[in-house]
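What follows are several structures.
Nothing in this text is a laboratory measurement; each read-out follows from the coordinates by a stated rule. The model shown is predicted, which means the values in this text are computed figures rather than measured ones.
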Structure I
């Protein structure tokens, strides 16, 4: 089973990203669950979402304590949450950032999800929406296929800027 923890702030699309990732995995013929963890949060508060993907039925629906992958949609969350807690020794990190970032002991990929969203005017209530571009980055890491990412996005959103955002992140992420 492949386990992913997504750290974001309320209003950035982290919960929706988890749902779309699970849907894309389903389109790839996998089993998947998405589980958000938040209380009476407000826009801008830290939010955590969890996704499990497997070739077999998934019988657990809970928080993920030892993820294979951590996705950080807003690096400022790192100031208040230990986003790397429990990350497996061979775990990977995708970070919404420009340039190269390094996280001690973990393979880290940086992609400017915010820049991509802003360039396509994917903004709601003043906040760039990061859920669709991050699916492209996850496809680049072969967590899901790009075709399934696009299908999951189009299942939820009719605006083609969302699939263009995923394509841009796929192209921008350097492995």
Structure II
């Protein structure tokens, strides 16, 4: 799909990993977690283009450079009995914002949902990220007020896993 300023929206392909990783690092800086990214080009290659990919990425490319990404994976709703998409990361380079690239990336995921009969497109946003929240409201997204994200990581994840080993 051709976008303004001769940009192109397309599925990621081998060779895009460094550009995708640059966007992931930029997002981490924007989200005030500049040292949180452990991902690598090699890990992205394996995850996106290995024998059984379970994560996918749409990119916006302009003048040979990736300037936006939408990384996503398939989910499943037991309530609807249908799959959906979880948008893990949406990021457009600050110098490229205001050109419709973020909207186009999310619209491309909405199109995947509709084409495949998926029931939902979901993601999280930081409470303090007012510009993104305003953007999401403008496209019709609604907050899930009664739901909070839960996470197990590091030692807590390993400790819980060991309980299975002991049973």
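Things to note:
- Answer label among I, II for the case where helix-only ellipticity at 222 nm (-39500 (n - 2.57) for each DSSP H run of 4 or more, over all residues; to 500), calculated from the coordinates, equals -11500: II
- Which of I, II leads on Kirkwood radius over Cα pairs in Å, largest value: II
- For 66 (percent of Cα pairs over 12 Å apart, for residues 64-111 alone, calculated) the corresponding structure among I, II: II
- A value of 23 for relative contact order in percent (Cα under 8 Å, 6 or more apart), calculated from one of I, II, originates in structure I.
- Mean projected area of the Cα convex hull in nm², for residues 8-79 alone - highest-scoring structure of I, II: II
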